[in-house]
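K.L.:
Got some structures for you, see below.
Laboratory data are not the source of any read-out in this text; all were calculated from the coordinates shown. Computed from a prediction, not measured in an experiment: that's the story for all the values here. Cβ atoms are built from the backbone, for glycine too; each structure is taken alone.
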Structure I
Amino acid sequence: MSLLAHLPDRGVIAVSGEDRVSFLQGLVSNDVAQVAPGRAVWAALLTPQGKWLADFFMLADRDRLLLDCERGHIPMLLPRLKRYRLRARIGLEESPDLQVYVAWDGMPPVPPDVICAPDPRLSGAGFRVIAAAPMETDADAAAWDAHRLALGLPDGSRDLEPDKTVLLEAGFDELRGVSWSKGCYMGQELTARTKYRGLIKRRLMPVSIQGTPPSPGTPVMRDGVEVGTMRSSRDMIGLATLRLDALADRLACGEAILQPRPPQWMAAPAAAN
């Protein structure tokens, strides 16, 4: 049975104009040219130093690209993107009339004017849906949150840290959030160096929780030494940023015990030299 939930914390930025693909291509981590009707692309916007600022799904809507992003990031994203517009023939605007939904465990029937594409990260992540008219739902954002945590999928600023997180620490390579062949984009140099020189020192890792779920930002400890930080959680599962040498251990975090649970999609982590 398919499930459909409205995600009120997500918003939409519309990118229009004949240069929309080439404009975004030079800024984001993935290949914008791959966006097509029924095919979404997940990408990140980085600092010039290669650190995460925001991520979003890009979906096609006739002569526009729609960025399904954190609603709270729109006041930051719009001015930043406009700063790089220069002479590009594009339009950038928030689309408050569009609402973001997510479907999983199958895709329910949708009206023809609804924009829908499979989540490009994992088949189990379902479908991203953008609609102008309200849709009837049979699940809520909390149910989706539990599902994506079980898959080990990050949720933007709840799990990633601006100006600090490196994409490969957060699974963007395995989850198809980076193109290694499309050419230059902002922050590419650090991203490529991280991959080819094996510079990963920590990973965003699913953890099972025994005890009271820790608040985001709570230090994760091993034998009295900090080895990571708790990120988002729900019930007895969460995500934590952990040092690679701590992934095999039971760890203390506030009043809870954490057990790292590497998902099947995650490449076996190798410590940096």
Structure II
Amino acid sequence: MSTTDKSAEQPVTSYAKAPAKTVTAGGVTFAYRELGPKGGIPVIFFVHLAATLDNWDPRIIDPIAKNRHVITFDQRGVGASSGTVPRTLEEAADDAYIFIKALGFDKVDIFSFSMGGMIAQDLVLKHPELVRKLVLTGTGPRGGKDMDKVVGVTYVDILRAALARADEKEFLFFNRNTTGKRAAKAFVKRLQERTVDRDKKISVKAFTTQLSAIAKFGRSTPADLSRITQPTLIANGDHDRMVPSILSEDLHKRIAGSELIIYPDSGHGGIFQYYEKFAPIAVEFLGQ
């Protein structure tokens, strides 16, 4: 008589327990995590400035991973990935393409936040055949109005957070009112749910290189976003200080057929503050 390990048949659907893996391609060893049932088109998550694998909100990822193969990864030179951080976001998009192809995928959905959304735009414009659906949150277009002010706002809020002895994301992502402060504390606490095999923090040099790349993106000639024909979901808070909320409206106007959600009384991390409303929408949008 033989026995079957039922637990081995069940895919991991909790980001806190997602196995850490690596793949080497293009001279870079990329660190990534995957969860959810394999098969079909995977959802690749593109993370924000200064972020590593530990910076994704499990309340966003876990609902998507219930029925979809989800993959998060560290950009080159960040966290546990080798190499040096690319000097431009176009190069970061090239790295993302190399990573996705190294895993053997010819078609993916993309979920992106902030800087990740900028990289995702560059990727889909260069390789439109690769992307089926696109989620752009807390982000803006190349050459968008005041995009280059991200650098100044970031440094100011990091200083404010340091003086308050708080996580900088509490200042960068959320309003400093009662509602925002409560949402910020809850978000930061959720990021600590993974207690083992956590990622390496980004280095100061890598962080400043990313900031410089965002500034270049903001000052560049605007991209022709009419070329993005994939179904696109855009979301943000109504008071995003990092990447001004009006830029989400700009993306919506320039990407034909896109959907736009603006959450009230929230900032850059509006999707995290309103995860209970946003996660089901993302799940439905990305549905097979």
Structure III
Amino acid sequence: MIIDLHIHSKASDGRLSIQEIFEETKSRKIGFTAITDHDSIDCQSQAMTIAKKFGVRYVTGVELNVTFSHSKYNQGKNVSLDFLGYQFDERNKLLKNKLEAMAKYREERAAKILNNLNKEFRKESITALTNNDLRQIEEAVDGVLGRPHIADYLVKKKIVGTRQEAFDKYLVKCDVPKYPLDLAEASRLIRNAGGKLVLAHPNDPHGTSLVSLSKSLVEQTEIVQEEMLPYIDGIECWHSRSTLETTNHYMRFAKEKELMMTGGSDCHQKPILMGTVRIPEWVIDQFTL
């Protein structure tokens, strides 16, 4: 059975609707999946309904951005890490309320990012973005507002040619800190809702990962052992940007620490990567279906 437990929809920064995602999973013969939108679970009830219609096994999912630090690395400064929550009750009030507060913060953050962008635009004699521009960005978002939506709007306005150019030229330097969710709170939120918390793409060279603290796989797992084990239930061992060395290293570590192992494409649908990461079928046995 083909497995993909890391997919993003239009409710965060993906390009496809829930319906379109399941049409793809069916055509790609994906039999077990989860949609893991950033800091949002609004689509989960719909996803469970459509998954049943398509005959696809489904577990609830979310990707939480966590603020993390370690005294031995990065001068003790905060970095962002991603954690995946699985098989939680999507109706849990504490989880829903926290994610709603985070969504509100994202809107405030977006306004501050636009102010920072305008400072850069003034240097280049580019017309400043207004509250009307912010409204248009918000209206184009099906779920949680993030920097990719601002990037897409800059493309639409022809200020940049691509989403990547928007990040490289403006959005990295104009960033505003994300909602300060720490690992202990993220763990409580997911576990209290009956779910499991999994460290996402730990050695991703192009994402929010432990690479921001150390490129050494040994040091990375030392960080996990020293600071994360009480709070996590598993590690994402298979990922579209994981090397065989990374996968094998984290599989050995997960087995040693009796952690669950998950995997997924981290598909944002351009290009469509769903189902392209080879994940062993026994991963399903770690979930109560």
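K.L.:
Using mean projected area of the Cα convex hull in nm², for residues 172-251 alone for the comparison, can you identify which of I, II, III gives the largest number? Each step should come with its number before you reach the end.
P.N.:
Numbers: I: 6.6; II: 8.0; III: 6.2.
When mean projected area of the Cα convex hull in nm², for residues 172-251 alone is computed for each of I, II, III, structure II gives the biggest number.
K.L.:
Out of I, II, III, which structure matches 44, 30, 26 when Cα extents along the principal axes in Å, for residues 12-147 alone is calculated?
P.N.:
Structure of origin is I.
K.L.:
Let me ask another. One of I, II, III was used to calculate distance in nm of label points 7 Å out along Cα→Cβ at positions 36 and 92, giving 1.6; which? Please list the in-between numbers first.
P.N.:
Values: I: 2.8; II: 2.2; III: 1.6.
Going through each structure in turn, the value belongs to III.
K.L.:
I've got another one for you. Matching task: 3.1 is the computed value of distance in nm of label points 7 Å out along Cα→Cβ at positions 60 and 76. Pick the structure from I, II, III.
P.N.:
I
K.L.:
Sticking with this structure for a sec: Can you rank I, II, III by FRET efficiency 1/(1 + (r/R0)^6) of positions 84 and 228 (r between Cβ atoms, R0 = 30 Å, to 0.05) and just name the one with the largest value?
P.N.:
On the way: I: 0.35; II: 0.55; III: 1.00.
Comparing I, II, III by FRET efficiency 1/(1 + (r/R0)^6) of positions 84 and 228 (r between Cβ atoms, R0 = 30 Å, to 0.05), the maximum is at III.
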